[in-house]
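Take a look at the structures listed below.
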Structure P
Amino acid sequence: MFYPLKKRRFLPIFSLIVFIILSIMLRFNSTFLTMIDAVVAIIIQTVAASKIGFLLVPAYFLKKFWIVWVLSIAWAAFLRTLDFKVGFWWSLACSSILVVASWGWSLLTFFYWDDGPVLSQWMPAVASVVWVFLLFQIKQALVVRLPVAQWVKKTIEVIMVLFWIDLAFAAIVDYDFSSITLIGAALIGYYYFRLTATVYIRGGKRLQQFFGVDGKI
């Protein structure tokens, strides 16, 4: 299902380390991150109120968690129609683990008791990180296979990145999310995709046995 990934040995680990550092800084209310959040929020709110703010309108709907979850299921079903039965179960299982892990990390890092339970942040933003994982799947399994010129593929990839940024902007405007949680979503989503895709590529036969299915790998 996936072509071999480009060799970027240290970039996924670097993404994970930066994510953990940002989580810790956010947990202890880093003044530096607070300043960045304030500046980013002002810029994005200004853009949203301008004439080009209409570009965010579709994103206000698509940023919702249930939307990306339904699309993740639809993507997995699409893989099954292509006879990637292992890919179907892999995609569903990895998406589910990602959601649970994101909730778990947020609880571990940002949950505290102050005359009652308080969860001060989501890190990463759950819907955003699932979008990252879904878009990486589409890129690696579908876009790279398109029988078109390389520049067309690069253009599609740029559009996918801009689409995710649009979703992130909408989340900041609508939910008042910290921009750092969205950066965290991009970092951990990239790391998680590289990790799980590597497992799929190297252990496809074992996954086939584990899920008890046949079909293409």
Structure Q
Amino acid sequence: MTTTLLRYAVDITPDDVEALTGWLVDRLIHRPSVDVDTEEYRTNAALRYLVPAFAGTLSHCFGDEVVERAQTDPEARLRRIQQIQKTWNLLAQAAYPWRDSDGFDTERWHTVRFYDAEDEERLRQHEEKEKAAAAETTAFVSEYRIPGPRREGRNVGEFVVARDPDDPDRWAVFEGTAQARHWDGTSWRHARFTGTSPYLFGRATALALAHQHAERDAADEETSR
């Protein structure tokens, strides 16, 4: 039988709860006996208690009184769907170790992230706003300063990651505040002597290189003591 993929908490039905609970309980009861006081025995006993408890909570959420109140009270509706999502996810997580077993309904018996399609869309819009805000903040940053190794309780020197004034996508790694020498990927160079641009890296790469140099210098400082 073909089943519909479960995507949202609002799509969970009493039939889902009954099917998954029955499938799990059957495997917890009809299994080879194990010695009392073993970890396997304790795990089985815990699940035989928890699975029916989860099913009971979900059955309550699908009761006529709870459903009727949710239809007229927005707060009650939200509490109900939150409880369904939370408890169903716990039940699905308990079943997860059996996901490769015969008869396991992978289309339905899994956790759900969203209450409904509107909830998913709200999160998508929120994430897009956060990304846009982060990108806007990054656009204003033109320089990062990474402290050098600590000596006698204070940082000695620093590495500067600076953006090319003419190309916002290109960054340089300088040694020291004076920015006299830059890293070209293999060694430190004086840009005014070589006549080459120091802006050789993307922002993420330049920051990673600066941190590597700071950590390397810190390690060298520790070794020299």
query: When you work out Cα Rg over 2.2 N^0.38 Å, for residues 91-202 alone for each of the structures P, Q, which one comes out largest?
result: Q
field: Among P, Q, which structure scores highest (criterion: relative contact order in percent (Cα under 8 Å, 6 or more apart))
entry: P
field: Of the structures P, Q, the one that 3.9 was derived from, the read-out being distance in nm of label points 7 Å out along Cα→Cβ at positions 115 and 195
entry: P
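Rank structures P, Q by FRET efficiency 1/(1 + (r/R0)^6) of positions 67 and 187 (r between Cβ atoms, R0 = 35 Å, to 0.05) and report only the one at the top, that is, the highest.
The structure with the largest value is P.
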- prompt: One of P, Q was used to compute Rg/Rh (Cα atoms, Kirkwood Rh), and the answer was 0.99. Which one was it?
  reply: P
- request: Assuming -18000 is helix-only ellipticity at 222 nm (-39500 (n - 2.57) for each DSSP H run of 4 or more, over all residues; to 500) as calculated from a single structure, say which of P, Q it is.
  value: Q
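Given a value of 1.15 for Rg/Rh (Cα atoms, Kirkwood Rh), for residues 51-122 alone, point me to the structure among P, Q it was derived from.
Structure of origin is P.
Where a number appears in this text, it was derived from the coordinates with a stated rule and is not lab data. Since we're looking at a predicted model, the values are computed, not measured. Cβ atoms are built from the backbone, for glycine too; each structure is taken alone.
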